[in-house]
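Q: The next part holds the structures, each set out as structure tokens.
Values quoted throughout were computed directly from the atomic coordinates according to the rules given, and no laboratory measurement underlies them. As the structure is a prediction and not an experimental result, all values here were calculated from the model. Cβ atoms are built from the backbone, for glycine too; each structure is taken alone.
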Structure I
Amino acid sequence: MNKSHIWFDLGYTLVHLDRENKLQKILKEEGYEYTIDDIAKAFHLADKHFMKEFPGILGGNPKNFLPWYMSVLIYYLGLKISAVNIAEKFREKQYNLKPEEQWIAYPGIHEKLEKLKKNSLILGIISNWNHTARRVIDYNNFTKYFDNIIISSEVDYEKPDPRIFNMAFEKAGVEPEQCIYVGDNYYDDCVGSIRVGMDCLILNPFERLGMEEVEDCDIITDISEIFEYILEENN
């Protein structure tokens, strides 16, 4: 069955936090010099650790997880310092904006979504997110690209629960075999997709870094690689 629908995650698939630059400045103030790439990899590994070991934590209140998260990130940077001070400074810099201003569209993402639409693909969003999701989507000018938007806080189900995916299929009037899901969290996105019979692509800019144990999911490093995948599936 040809692939006609692509469902996207929101955070770290379409939008991201400008966290690397903020942490680099904080570390420099503390006397530590790190490149943006080194910091990005540490964030990436910390994200993957929490996705695997503590599902759902990162979607909660930063006050509840940030010191804990920052201690893991500092470990991946190879530092042996207290995370409490770093976490507090980071919280002040990162979360002093409205939620919709914190989350930034990835460079070039609008052009890539436009290309998908022009190739007669129907796009949607299935995201675990709180009540600010629509504001983030609107603020980043995404609404025009997506025919259906399913947000966990609005439907009371979260990925990987099959019910949130089935609600999306019902709303779009489509079968899971016609769909591809694109996200960054194997344990929510790929596991959930497999349960409902939908193909999934995990967006991992560092290739297999942090996902070495995963064998049953295709990985892409950029959304533009969706075209090649669909071409192979539909031929």
Structure II
Amino acid sequence: MTARLGDAARARLHHVSTATLTTALLKRGLRNTFLQGPRRIASGRQMVGEAYTLRYIPAREDLDTLDAFLDPGHPQRVGIESCPPGHVMVIDARGDADAASAGGILVTRLMVRGAAGIVTDGGFRDTPDIAGLNFPAYHARPSAPTNLIRHHAIDLNLPIACGGVAVYPGDVIVGDDEGVVVIPAHLAEEIADEAHEMTAFEDFVAERVRDGHSIVGLYPPTDPTSRERFAAWRAANGR
């Protein structure tokens, strides 16, 4: 059973960048954590939530007809109705955006049910509608055709690949305007704490650089006075 992400860690992850998170993960030897391909449809609030997965395999003409959607057990529709609140639906579309992984109505339903966002390494249809939802949605590119011409929904909440990254159910998914990163569930709490600390230091460094200071001895802080100045800055700014 995966560890639940605590409220404090979840709140911290809402205020750290995917860039900072990938660095924290690299320190632990994890190099392949940033999804290649998916980009946010519309800029907005940070996405943070546990992964709930859906996997597609290639469509087959005798199975993937419009009548497939009449089946109440169709995995795509079941997934939309069962993704837990606060979770991110992550879809393995094999990097194929020639047909949509989902569309505006299903994404709206996911939002109304309290999900934290949706990610696919394929495409979405109805993207103008999705862009207006104020709901984090990431895809490779718009794709108007229905999923049935390219994708067969096969299973839910099992390990998948998305954007070239392994995603296990319960992994913590964080998305910002730069992209999406996957944090292994058992590391999420400590990564959230470390990224919070890193963000404070990077804000200090950015301020010093804007004031004309060299990065030498500052970034990384090999000069002891840099750490002293950071401590003073942090106390003055309540960080």
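Q: Given a computed value of 25 for relative contact order in percent (Cα under 8 Å, 6 or more apart), which structure among I, II does it belong to?
A: Matching structure: I.
Q: Could you tell me which structure in I, II was used to calculate mean count of other Cβ atoms within 10 Å over residues 77-84 as 13.9?
A: Values: I: 13.9; II: 17.6.
The read-out comes from structure I.
Q: Continuing with the same structure: Compare distance in nm of label points 7 Å out along Cα→Cβ at positions 197 and 213 across structures I, II and report the one with the greatest value.
A: I
Q: From which structure (I, II) was FRET efficiency 1/(1 + (r/R0)^6) of positions 29 and 117 (r between Cβ atoms, R0 = 35 Å, to 0.05) calculated, if the value obtained is 0.20? Don't skip to the end; give the middle numbers.
A: On the way: I: 0.20; II: 0.85.
Source structure for this number: I.
Q: Still on this model: Which of I, II yields -13500 for helix-only ellipticity at 222 nm (-39500 (n - 2.57) for each DSSP H run of 4 or more, over all residues; to 500), as computed?
A: I
Q: Taking 56, 34, 31 as the value of Cα extents along the principal axes in Å derived from one of the structures shown (I, II), identify that structure.
A: Numbers: I: 56, 34, 31; II: 70, 37, 30.
Value 56, 34, 31 for Cα extents along the principal axes in Å corresponds to I out of I, II.
Q: Comparing structures I, II by distance in nm of label points 7 Å out along Cα→Cβ at positions 133 and 189, which one has the largest value?
A: II
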